[in-house]
Structure I
Amino acid sequence: MDFYSLFEIQEHEKEIVVMLNNWLPVGIIDGHLHCWQNHFGRTLINPSAKIPGATFNSFPWELHLWVMSGLFFRVRWSAVAIGSPGDFSANNNNNYIHKLSTTNHNILPVLLAERWNSSLFIERMLVRKFVALKMYPTRKQKSSLAAKITDVFPNEVLEAVNKNSSAIILHLPRDIFSGVGELMDLADKYRNIKFVIAHMGNIYCYRSDLRFVLREIKKRTNILLDTAMVADSQVVAEALRTLGPGRVIFGSDAPFGYLRGRYIDVGDKKSIFQSQIPFNWVAPNVHCLYKEEKKGFRMMYLNIILSIKDALNILDKQNNHEVKEQLFYLNAKNIFRR
């Protein structure tokens, strides 16, 4: 597989790229980006990946710059950088990102913590080196109906973060509907923490009951949502309508956001990602069902921005410069300040 060709602008994307370059604010902070170095001499693409999060063995900062320079040639671009979500050393991830951030102020480094890290270690890292914390649910927790947020972020860790008035990027064990009760309690208990809910609570396709859970979230002003991999304008519009533009952060989940594809609703309140490229995690019998449509699939990074643009159009705020500044720059700057 030709790695670089994956990220070159395709013919059907060119007009959109030009339009977005003219529409976006001059400065952008991507509030959810993964960046890590290959420590094992492996190829950049993992041909045996069985889940989307394992697609890449490596994605260093230089590759992000190469991709973004081709997409947004007039935009000053920064990123809230998190290590690999795959099974790589968190210590190597953190050292790499911290070192990058010391010489490049466009990088806001996030500590990728593991379950055995002590709360004292996390507190020290947040004071000295990192702007926020992220911890991942295990595969077992993701599949468990009983998994709680505090199984991922233990209370002693939350107490350390609260003491430092830092932010956490929270990838919920399941989705916002399953975890809203606990989330509300934690946001009330730890009022100094900024809870940034990744992937808008893992809601990739619109659900009519979304507005009700967002109304609950609105009651806790220290809860925000990021748009990582969310390309449904109805989802984004509902969040903006209910919470306001000050509580939604643009995020892409790059390099996964560089993939071309789309989310579709498959019923039973579930969605799946259809990929233009038949990676190993794409079932061949599923991929063949949309083989003609995939030619028109766009890079998710573009789709995410387009969904924000369309949501602002729904709310009659598409040309509101102040709102765009909030979504694409100021919210992340204020939450993930150095």
Structure II
Amino acid sequence: MKKKLKSKFNYILLILITIIVLYFSLKDNFEVTINEFKNINFIWFSLGIIFIIIYWLFRTLSIHSFITTVKKDFTFFHSFKLMMTTVFFDGVTPFSSGGQPFQVYYLKKHGVPIVKGTNIAIQNFIVYQVALVLIGLVAIISNFIFHIFPANSVLKGLVLLGFIINLAVTVGLFLIAFLKKFNKFVCRTVIGLLYKIKVIKNKQETIEKFNKYVYEFNLGAKQLIKNRKLLINGLIYNIMALLCYYIIPIIILFSMGDFSSINLFYTIVTSAYVMLIGSFVPIPGGSGGLEYGYIAFFGSFIQGGKLTASMLLWRFTTYYLGIIVGAVVMNIKEKRK
């Protein structure tokens, strides 16, 4: 009952945030923005959709490579269905927290034990997170060298915060995986503190759950480090996926007849900055944060109705389309042997 209420709350929150974003995006440039939509070249816009599909396929290749080390007869179609359903659950839950539990459930349903399914989800998350941080680091260094964006202390602070959070998550993953002293510190200090301030009701039960999670995480991380080919392939797949994702804004601008406002390299750097801001927004799909990031950073190259229209088309292509396709794919019935 609680899960259903939480799920309904997430959907309602997503709809409300979408309405609010649309209102503030269109209230000042409604007519100009609508005119931009009317003049869209659908061949170029279709190319943007093709690139998000390629993004999904690269993400599928990543998780498929991990799954087939455990279950060799697992088909690419099932991996694609798993990835698209993950996109759906990540899109409708805060901090994209719904995808990984579903991965474990789906894999168990198809004959992969929970421990191995958890390891697959962990390994796939690690390589994605490392790829995200690496591209983010390159983007920050590029901006430092080429001064792509005007000096803005607020935006600079948000980007730095986003990068630090993503880096901390990545470092934290490896600390949990390989340092027993760090895990003991978490058990003794953090869980103890949360118990004292009554955030945690059952201290011992929480410690046992944490130790079980650490064991599974440790197993998955060690397997990933040992299999260097799998690690490198996973990183390549996720870097290629993110690059395809980051290229989409310039394709959308091409569809609007704008071929000169921004180049490909600046588009990738700017998209990476937008993702760094949106990644720590605790709302389904990073809604609000990603739109703000897009307007703030791409606003250095385009303005007015064109900026608003391109942002809305970008959000539809990279976010709402994934939720729609994920919902459809999730409901495709599978043939039982």
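Of the structures labelled I, II, one was used to calculate FRET efficiency 1/(1 + (r/R0)^6) of positions 12 and 188 (r between Cβ atoms, R0 = 41 Å, to 0.05), giving 0.30. Name it.
Answer by label: I.
When distance in nm of label points 7 Å out along Cα→Cβ at positions 196 and 308 is calculated for each of the structures I, II, which structure yields the highest value? Walk me through the numbers on the way to the answer.
On the way: I: 1.2; II: 5.2.
Once distance in nm of label points 7 Å out along Cα→Cβ at positions 196 and 308 is worked out for each structure, II has the highest.
Cα extents along the principal axes in Å was computed and gave 51, 49, 40; which structure, I, II, did it come from?
For Cα extents along the principal axes in Å, the value 51, 49, 40 is produced by structure I.
Suppose semi-axes √(5λ) of the Cα gyration tensor in Å, for residues 116-235 alone works out to 32, 23, 10; of I, II, which structure was it derived from? Intermediate values should be presented prior to the final figure.
Values: I: 24, 15, 13; II: 32, 23, 10.
Label of the originating structure: II.
Comparing structures I, II by FRET efficiency 1/(1 + (r/R0)^6) of positions 44 and 60 (r between Cβ atoms, R0 = 25 Å, to 0.05), which one has the largest value?
Once FRET efficiency 1/(1 + (r/R0)^6) of positions 44 and 60 (r between Cβ atoms, R0 = 25 Å, to 0.05) is tallied for I, II, the winner is I.
Assign the value -10500, calculated as helix-only ellipticity at 222 nm (-39500 (n - 2.57) for each DSSP H run of 4 or more, over all residues; to 500), to the correct structure from I, II.
I
Taking relative contact order in percent (Cα under 8 Å, 6 or more apart) for each of I, II, which is largest?
Greatest value across I, II: structure II.
Readers should treat all values here as calculations from the given coordinates under stated rules, not as data from a laboratory. In this text the structure is predicted, and so the values were computed from the model without any measurement. Cβ atoms are built from the backbone, for glycine too; each structure is taken alone.
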